[in-house]
1. Supply the structure label, taken from P, Q, corresponding to distance in nm of label points 7 Å out along Cα→Cβ at positions 130 and 154 with the calculated value 1.8.
2. Can you tell which of P, Q yields -8000 when helix-only ellipticity at 222 nm (-39500 (n - 2.57) for each DSSP H run of 4 or more, over all residues; to 500) is derived from it?
3. Given a computed value of 29 for relative contact order in percent (Cα under 8 Å, 6 or more apart), which structure among P, Q does it belong to?
4. Ranked by Rg/Rh (Cα atoms, Kirkwood Rh), for residues 98-169 alone, which of P, Q sits at the highest value?
Structure P
Amino acid sequence: MGNMDNKAELLHNNQVGKEDIYDFKCKKCGKCCYNHTGIILTPYDLFWAAVKLNTSTEDIVSKYCYRYIGDQSKLPIVSVKAGSCPFHTPTGCMLGEMKPTICRMYPLGRGYVDGKIVYFNQPVTCGDRNPAQTVDDWLKLNDVFEENERFSKAWYDLISKITLFVHERNFTPRELEAFQGTLIPILYMCYDTRAYFWSQFLDRKECIERILKEI
């Protein structure tokens, strides 16, 4: 899931539109849960996981995730611990309908091209074929609605801006590390799960955009 070269190739070769037929039906075999290489989480995913488990986003990161710096983006990334997913139970995902977006959509993938959200097929050997649905049907069936897509576009846009800033800025290693450390709490931590997610994220997005202008 974390291979950027593979994702770029899939985005180029296997894009699908929302009205295209999507011939996949999940059999809930759990293969994608038992042996994954890393499920990248967004602030949206962390927020709803914390809501579901009645805890904090910091607790979710501490118990179930690890953090690393992206090779290309140079930005802090939060991922579910690799191997057998810690959210998986004998009866299914403990997060239920609030599981990470990447899991909800799988094996459909999502990316960001020229300022637009795009979807693409990923090759899998599991599941059944069920041609009587569209890509949009599949997304709605798995609770991926307009707010999720709206966040995703805003998230990709913000990450693109930060990545461009980092690559254009001549940071020393120490300065880059300090900048990355500044981003972690703003991007991922201390969301109020009793309040509306979207307004909190927009405040943080604006805060980071101000930082990029002021540095």
Structure Q
Amino acid sequence: MKNDNRKNEIVRMVETQIIPRGVSDQRVIEAMLRIPRHLFVPQELVSEAYSDHPLPIGQNQTISQPYIVALMTQLLNLKGAERVLEVGTGSGYQTALLAELAREVYTVERIDELSRRAKAILDSMQYKNVHYNISDGSYGWSEFAPYDAIIVTAAGTDVPEELMQQIAENGKMVMPIGERFGQVMILVEKMPGGNIVKKEICGCVFVPLVGRYGWE
């Protein structure tokens, strides 16, 4: 009975929060229907796991609002063969979505406890295509660059040049840019020849990107 209730919550979340707001990528929608979001939130907040807002996960970090997760993922336009860099593993929920949609996911988290907790959850779900790094995410993960897509789940004052250099030609990056308590989601595209095109998507609020090329 409990599993049926969870399934109903997932379907309701997608049908009321995701699709009506313009998320139309069928691969993203189907992946969100498969992933049990409640596994990624603290036990005391499980009843709110499918609600239309972010939730705290400890260490002054959050799991993003479901719609924002879906929107950022859709902007990457993943087809299945990509290598993706995620800056900010956090709860691991966004990581799971990327693992469903891309060939390889490289995820960086500066907070040891969060990275290990996310890895334990994702390992239990049998994801074999996720690689973990506990370090300053504002540097990216140059060892495995370039990436077809980069997603940054924390806000910087500008796009770090280190990350810009790690985008493959024809690749994309999505990242919130702005002040500490209010940002604009930016889509960055690296065109043939290396030209960079930036597009503003929408207003948003994320925790700050802390690190050498982010907030102190």
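1. For distance in nm of label points 7 Å out along Cα→Cβ at positions 130 and 154, the value 1.8 is produced by structure Q.
2. Attributed to the structure labelled Q.
3. P
4. Going through P, Q one by one, Rg/Rh (Cα atoms, Kirkwood Rh), for residues 98-169 alone is largest in P.
Read the figures in this text as sums done on the coordinates, not as results from a lab. Bear in mind that the values here come from a model prediction, so they are computed numbers and not experimental data. Cβ atoms are built from the backbone, for glycine too; each structure is taken alone.
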